[in-house]
1. To which of P, Q does the computed value 17 (relative contact order in percent (Cα under 8 Å, 6 or more apart)) belong?
2. Among P, Q, considering only distance in nm of label points 7 Å out along Cα→Cβ at positions 193 and 225, which has the greatest calculated value?
3. Identify the structure, out of P, Q, from whose coordinates distance in nm of label points 7 Å out along Cα→Cβ at positions 89 and 297 was calculated to give 3.2.
4. By the measure percent of Cα pairs over 25 Å apart, tell me the structure among P, Q with the highest figure.
5. When distance in nm of label points 7 Å out along Cα→Cβ at positions 33 and 65 is computed for each of P, Q, which one produces 3.7?
6. Could you figure out which one of P, Q the value 5, 23, 29, 26, 14, 2, 0 for P(r) over Cα pairs in 5 Å bins from 0, in percent, for residues 113-160 alone was computed from?
Structure P
Amino acid sequence: MIVAPTKLVCRSVWKLFGSGAEGYLSAHAEPSDDDLKQAGLVGAVRNVGLNVHEGEIFVIMGLSGSGKSTLVRCMSRLIEPTAGEILFNGENLLKANAKRMIEIRRHQMGMVFQHFALLPHLTALGNVAFPLEIQGIDRARREARAAEMIELVGLAGREAFFPRELSGGQQQRVGIARSLAVEPELWFLDEPFSALDPLIRREMQDEFVRLQSVLKKTIVFITHDIDEAIRLADRIAIMKDGAVVQIGTPEEIVMAPANDYVAEFTRNVVKAKVIRVASVMTELPGRPPNGGPDGRWGGDIAAAATIAETAPLFSDTVDTLRVLDDDGAPVGALRRADVVDVMMRS
């Protein structure tokens, strides 16, 4: 498996709230919770290290107060970390001056938050074009770009609508279009769908998956919902009390939780929706053998597909599927008995 280049790196990132935080941390390399309490400090982010690869959806999740939103704000320096390094394209953001950080946020980062924060006196088109106006782009070009983004998120025809004339889901689409207008290299989304009704939230998740298939952005996505994390993530970091307790693919998180806290998060997850075909298939070292009893395959399935996606492909006459890699080459065989076994464990 080819690993994409690293876009964002956090090394030993801390954010302590309280008087004298920097001095205390320089004198105490890795204080415990009790140490911080005795010093009158709050450890919002504690010694976090992680890498975000180019083009991946990296989900940070945890309960309220776990530090996930504080961490993502540290990544963009909307909140100043107390210590550590944050590297974006190899540049340490903690050494960048205020002017440089404004330039990076305006031209290379996009941000979407739970509350839409649309400007009520501007139309959808005006809201999406606003960050381009801040950049000094002329009206014709910024409105043309804004119109493209509005069409991309499925709101063509509503360019002249004001926020009050749009539904919650439509307002969030405007917020997404606005953040994409600057063509960001790194896209931060902090619980962008949590204020929406369940049906609209599901619709927005579908829209998000569609957008990412087209745009292939590097994304840091914050959520407290394990189902949302598993549905969207390439990898997940789970936080507790300001610290990252496990990083892994959705399958790794569900099948091999690092501790009881992670296990409780994933307890009700349907495993068939997480386990990939590649983890269950029988590998084919040489020429693929005959498929079923009649010597034919019952069909093809991608190695990256989930077990739940394969279930409808089996029948009384289909016992074996051929597994294909990303290039369409056969790499294994998936037997109905193995799928049934996973389904029973779910």
Structure Q
Amino acid sequence: MIAHWPAPSGADDVDAVDLRHHGDAEVGGGLADFAVNVRTGTPPAWLADRLRASVADLAGYPDPRPARRAVARRHGRAAEEVLLTAGAAEAFVLLARVLKPRKAVVVHPQFTEPEAALRAAGHTVERAVLGKDFAFDPAVVPGDADLVVVGNPTNPTSVLHPAAAISALARPGRTVVVDEAFMDCVPGEPETLATRLPAGVAVIRSLTKTWGLAGLRAGYLLGDPHLVRRLADAQPLWAVSTPALVAIEACCEPQAIAEAQAWAVDLAAERDRLAGELTARGLYVVPEARASFLCLRVPDALGIRALLRQRGYAVRRGDTFPGLGSDWLRISVRDRPSNDALLDVLGELGI
């Protein structure tokens, strides 16, 4: 295991962190939401209209074929390489139930649901914890690992790893699962493996973040047709609802892709500005952030989080991510006025 900088808290103790704690547990009660990484002001009106219209078809069983073909076109893949899922989380559960790894390795810090799903399915999981600035090095993964899970860009660090570095993990007898739930935050998606899909690599995508569809559960997996068939056999019938299928198809249309790209460009500018403001205050912000959130080190982060809640702001605690600890927070990037309001409150707290 590569040591994290600063030293990880509880990285070796599977009971030291709550893997089932997610950002939605931080919000509510009228708090300004800087904890959940979902684009604000979504779903857009045109998508909401499509979803409302889909209610007229609820008497029939869902037909996944049009949405499956749309995803395949979106990424230049064959339809046989696409599995539609009830959100990215279902894909992690299916993989955990279908695969029988001898050594499963999850690269941390990252979204904790893949590890939670593997453990729930009875698998032992080894953690590979990244080092300074959370840059990815394929050497962090043991050579005998036959299942590897890595995020790109990674939640919570917002780090985008080179596609070549992740592709280097692929080898005969190993399945590499890449969580690209936040890849559409990156203009042009230059490091995606969805369009390349090396042998043995499966890519998971989500519509939750960019399109504001957390409550709809819409996502998909791209992988080898044999793996896709095995996962489909383990999936319940009609697992993806008609409205979710409508959303998947709609969000793969050229106009939607262009809208997401324009949002990603605007997001990048505001994210970099916010990161600069926080860095100027002497905070360590994980550099080269590329997703819709920032990961920062704050002395007594849990105490600061509590004080922010008293002032009406919810941020994501970092200590439930293996490889981080009680001095880390994750902050979602919002619009400039909202971000400035948060900065003002932090200033009142001496930050």
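All of the numbers you see were taken from the coordinates with simple rules; none came from a lab. Owing to the predicted nature of the structure, the values given are computational and were not obtained by experimental measurement. Cβ atoms are built from the backbone, for glycine too; each structure is taken alone.
1. On the way: P: 17; Q: 26.
Of the structures listed, the value fits P.
2. Values: P: 0.6; Q: 2.1.
The maximum falls on structure Q.
3. Details: P: 4.2; Q: 3.2.
Of the options listed, only Q reproduces it.
4. Values: P: 60; Q: 51.
Largest one: structure P.
5. On the way: P: 1.0; Q: 3.7.
The read-out comes from structure Q.
6. Details: P: 5, 23, 29, 26, 14, 2, 0; Q: 5, 17, 28, 25, 19, 6, 1.
Derived from P, not from the others.
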